[in-house]
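K.L.:
Structures given as structure tokens follow.
Every number in this text was worked out from the coordinates using simple rules, so none of it is lab data. Here the structure is a predicted model, which is why all the values come from computation and not from measurement. Cβ atoms are built from the backbone, for glycine too; each structure is taken alone.
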Structure I
Amino acid sequence: MSQPVLSRDALHTVHVTLDGQARRAQARPRLLLSDFLRHELGATGTHVGCEHGVCGACTVRIDGVAQRACLTLAVQVDGRCVDTVQASQGSNRTLDALRAAFKRHHALQCGFCTAGILMSSADWLQRQQAIGHRPNEAEVRDMLSGHLCRCTGYTPIVHAVLEVAHA
């Protein structure tokens, strides 16, 4: 099935299930998902860092898979489910457990990178749990290599992720 050709300047209605709620807003074809979430839908928990997919601060889950919102166009999520760090408590047990572990281990410093790290970690841990794997520290550090954090030195983050992985 081919995608419809979108006019460069025309506004398009994007229907999305955002954190379990049906939402819609207008977007130009070149509007990044990160900007769409923040400016059109008010999901400001999704942070914009490098805008090149390097830092990971904008990581969200699209149809259950962690992806960079700064590398995705808003029109690409039309009709899809997008989950952000702002998902309500109880909607994702792994994300809830990670939030609590990050607090216990002081893995939040300035908090800018935290949303993306939480989303990637939840996705990764759920995939590890699905195959019955209990990751070790080296594997957690490898997963985190796709994120830039300038404040924590990663050790508290690693401890928090390992706590949830081994719970």
Structure II
Amino acid sequence: MLTLPREIVADLRSDHAGETGAVWIYHGILCFARDRALRDFASRHRATEEEHLRRIESWLPPAQRSRLLPLWRLAGWLTGALPALLGPRAVYATVEAVERFVDRHYAAQIARLHDLPALDALRQTLADCRVDELVHRDEAATARGARPVGGPLRAWAWLVGAGSQAAVAVCRRL
């Protein structure tokens, strides 16, 4: 296996934790969602996130993964389950908020890898994952509908984004 620079390992650790959390977001949604379209959405997206997780795992040996994976699973599950209790619109707004964060997160990593041709395959892996995340964001936005999001849901979306950012900071170290 290729020896990766410390900063790249830290990025991949955060990616692995994030994709783990994403899989569990959809587990949480599926525990409570009854709407057929929402369940289909969650099942399809969970399969994509599981594939992302496998791809990231191929780059990051188990010893270099986050030591807090149980916490990220729980946080992901709650991030999916809580809005699922409120209904599809809350779930779609949550997924949209998560994916807006993930887009910026992956874009920054891809840019850092631009000048490292030895890691072109990793850059392509992240670019492929990012494209899927953008599809998820756009599908969630369309499903949420054009009606403006109210204050409580806006606050929740902000919290989801801020929580994602904080989780990345922790994952880069633990």
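K.L.:
If distance in nm of label points 7 Å out along Cα→Cβ at positions 112 and 136 is calculated from each of I, II, which structure is the one that comes out at 2.0?
P.N.:
The value was obtained from structure II.
K.L.:
Identify the structure, out of I, II, from whose coordinates relative contact order in percent (Cα under 8 Å, 6 or more apart) was calculated to give 22.
P.N.:
I
K.L.:
Work out the source of -28000 here, i.e. which of I, II gives that when helix-only ellipticity at 222 nm (-39500 (n - 2.57) for each DSSP H run of 4 or more, over all residues; to 500) is computed.
P.N.:
It traces back to II.
K.L.:
When distance in nm of label points 7 Å out along Cα→Cβ at positions 24 and 152 is calculated, the result is 3.9; to which of the structures I, II does this value belong?
P.N.:
Values: I: 3.9; II: 2.5.
Considering all the candidates, the number was obtained from I.
K.L.:
Quick check for you: by mean count of other Cβ atoms within 10 Å over residues 96-103, which of I, II is greatest? Provide the component values of the computation, followed by the final result.
P.N.:
Values: I: 18.8; II: 22.1.
Largest value of mean count of other Cβ atoms within 10 Å over residues 96-103: II.
K.L.:
Can you tell which of I, II yields 9.3 when mean projected area of the Cα convex hull in nm² is derived from it?
P.N.:
II
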